[in-house]
Structure 1
Amino acid sequence: MQILWFNWRCWHNPQAGGAETHVKEIATRWVKLGHDVTLFCGKYEGCRERERLDGIEVIRKGSPYTVYLYAANEYLRHLKKRTYDLIIDDINGVPFFTPLYVRRPKIAILHHLVGDIFFKEISFEKAILGYAAERSVPLVYHDTPFATVSNSTKEELMRLGIAKSRIRVVHNGIDHNLFKPNPLNKSPYPHVIYFGRIKQYKNIDHVLKAFTILVNRLRNEERKRIKLTIAGRGEYEELRKLARGLGISDNTEFVEETSDSEKVSLLQNARLYVTASMREGWGLTAMEAMACGTPVVGYNVPGLRDSVVDGKTGFLVRYGDIQRLADAMSRVLYATTLENRFSKNAHEWALNFTWDRTAEEFLEFVEACL
């Protein structure tokens, strides 16, 4: 098959996240099976406009806001002339609106609805446009099959107005050659980690505040031993200020840039992964932590309630309840038997999800649609 995949970023983009990992892991496997994949995405500073990555033709045009206009223009002027069997429209908040200009078979991917997150991350004017664009999905994509990564997002799509019969859940996978337990690297002291993009909707301030509650319960010697690591791409200035204001600077480290091997080492070393996100599509980094044998504590929100098994691989608490977030962290860190059980369960649960399986199930969905 010849496949054209629209996504707002490629996996080399400095702002790349779970959606870009999803593209890479699936598309590279399809190429190995003999399929031809072209990725159209936005540009970033220092990038090449055209290149081939891992066997995939990559075309980059436009900014994060104009890539959608460039996609339509490039398709109508050039890409339409190619003999693509399928167009994949990867919706990350703002859709590419391919049903308006593509007459060939199409599949839409939606990891999670953005909704009110627009208003936390971008200016009010842009947020209004983004919110309106997302709400128009049922009208524009009324005949388009949808793939999504969790039952939570499937339910969100159904509430938005997409028919249940047109939605297929294909879970994200994990690279188990990379993400795996290493008991020799496990921290001897309580080590908590958040790893992910530094965004407003991730509520990393909640993580810092919950950690502060936990630290303030400890005796002086215990306080010196506990540690929180915040790692990932983004702006750290406000978080550092908050850590100083909360009095936990000595217990907190910020790691802005990491390689894949450093990321794995951090997730293996931590005794607990904590996230306070408003919403996830699936919770890919949380699942990667569990693959390393690290339990997860977070809010009971879409995505995380799919990837984290509450009471078995970690704890989920009511959204916004920082006190209960701290309580859950304490329960895992200071109950060795529970932590060991959660660690074992987390690794075993994560083994159910592989990128080979994801690519295979997605390809089955594509063939069924065609």
Structure 2
Amino acid sequence: MIPLPEGLRSRQVDNGNGLTMHVLEAGFETADRPCVMLLHGFPELAYSWRKVMPILAQAGYYVVAPDQRGYGETLGWEADYDADVRAFGMLNLVRDVLGLVWALDIGRVAAVVGHDFGSPVAAYCALLRPDVFCSVAMMSAPFAGPPRVSSNSGTLIHDQLATLQRPRKHYQWYYSTPEANADMHACAQGVHDFLRAYFHYKSADWPDNRPYPLAAWSAEELAKMPTYYIMDLDQNMAETVAPYMPGRSQIARCEWLTDQELLVYSGAFAKTGFQGGLNWYRCATSEAYQRELMLFADQRIDVPACFIAGSSDWGVYQKPGDFEKFKAGVCSQVPGVHLIRGAGHWVQQEQPAGVGQLLIEFLESHGHSDQ
């Protein structure tokens, strides 16, 4: 059994879109509470929200966090690399969330909140169905709007990265390769230690995470980022993070992700592999799937929006210009922006009290409080 904090429950829900979704819930004891929907990223689970959910429930909200398509205990998806990946395209991920909302008999969601790859899913939920999703909070990955129609895609960045004096590759294109799943699932250090190093390397616990805006979407600029984003060409992700494995004393001091908590992740991914989550990247790096989203080019988010990230999170700047576009053009209402000190990429785990408070203030400022 997953060791859940008090006040959380776990169950399975048919979302009407081919999935039996595993969800965590808080604040379910009282009917008619405003709903907050929490969407995780990679390589995470609904469990990533375990510390924020009780805070929101205490403030009067019904809080729902699903294992999304390809993850954890959610069933109904294929893990084979050669399977049809269309089910992992952005529009179907939105259908998954909308189907869950309907299955739970919720008319409207006070806020849809997404972290990492959950952030664009939350953004498209709000963009496409503002009648259902009344506000949106994006975390770690700023939304730059739907892709614009363009006949010139330019030279692919990974081709440029490979020609650098220190040859590199972009992690999203690596995640789209047939080898990526086995590289992590069958790695020499084992899934548990791989995830420990991965989570540590991208957190505020790694002192060299000192992000700043990059000047351009160019190989030279991107190569300034840590290797968890811009990898050495001849290394896989497990090899990339292995040198950053924290020592036993540092692991013992890691209060935001204890070894017992990490066992929830390592147990889940040892069972399912990583291919479900990696299929999201395959769609994101596919021009065909990006053309699907061009249908919504220049459409803006019209519901209230905010952005939350750790001040030590390179995710804010990993795609140069996106943070600026989000702040000045993607939303019809000026979004709130918050960078939390003492947090890296896993902001809702590293600083849950700060995240919870910001979400409550955001919800209350737009009239979604039940208090």
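Bear in mind that the values in this text are calculations on the coordinates, not laboratory data. Owing to the predicted nature of the structure, the values given are computational and were not obtained by experimental measurement. Cβ atoms are built from the backbone, for glycine too; each structure is taken alone.
Table for the structure above
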| quantity | calculated |
| --- | --- |
| For log10 I(q)/I(0) by the Debye sum over Cα atoms at q = 0.13, 0.18, 0.25, 0.27 Å⁻¹, for residues 20-91 alone computed as -0.44, -0.72, -1.08, -1.18, the structure of 1, 2 it came from | 2 |
| Given 4.8 for distance in nm of label points 7 Å out along Cα→Cβ at positions 52 and 276, calculated: source structure among 1, 2 | 1 |
| Comparison of 1, 2 - label where FRET efficiency 1/(1 + (r/R0)^6) of positions 220 and 252 (r between Cβ atoms, R0 = 30 Å, to 0.05) is highest | 1 |
| Highest-scoring label, criterion being distance in nm of label points 7 Å out along Cα→Cβ at positions 156 and 196, among 1, 2 | 2 |
| Structure responsible for 21.0, 70, with Rg and Dmax of the Cα atoms in Å calculated and labels 1, 2 on offer | 1 |
| Origin of the value -9500, where helix-only ellipticity at 222 nm (-39500 (n - 2.57) for each DSSP H run of 4 or more, over all residues; to 500) was derived from one of 1, 2 | 2 |
| Top of 1, 2 by distance in nm of label points 7 Å out along Cα→Cβ at positions 140 and 356, largest first | 1 |
| Mean count of other Cβ atoms within 10 Å over residues 116-123 from the coordinates reads 15.9; which among 1, 2 | 1 |
| Label whose coordinates, when relative contact order in percent (Cα under 8 Å, 6 or more apart) is calculated, return 21 (choices 1, 2) | 2 |
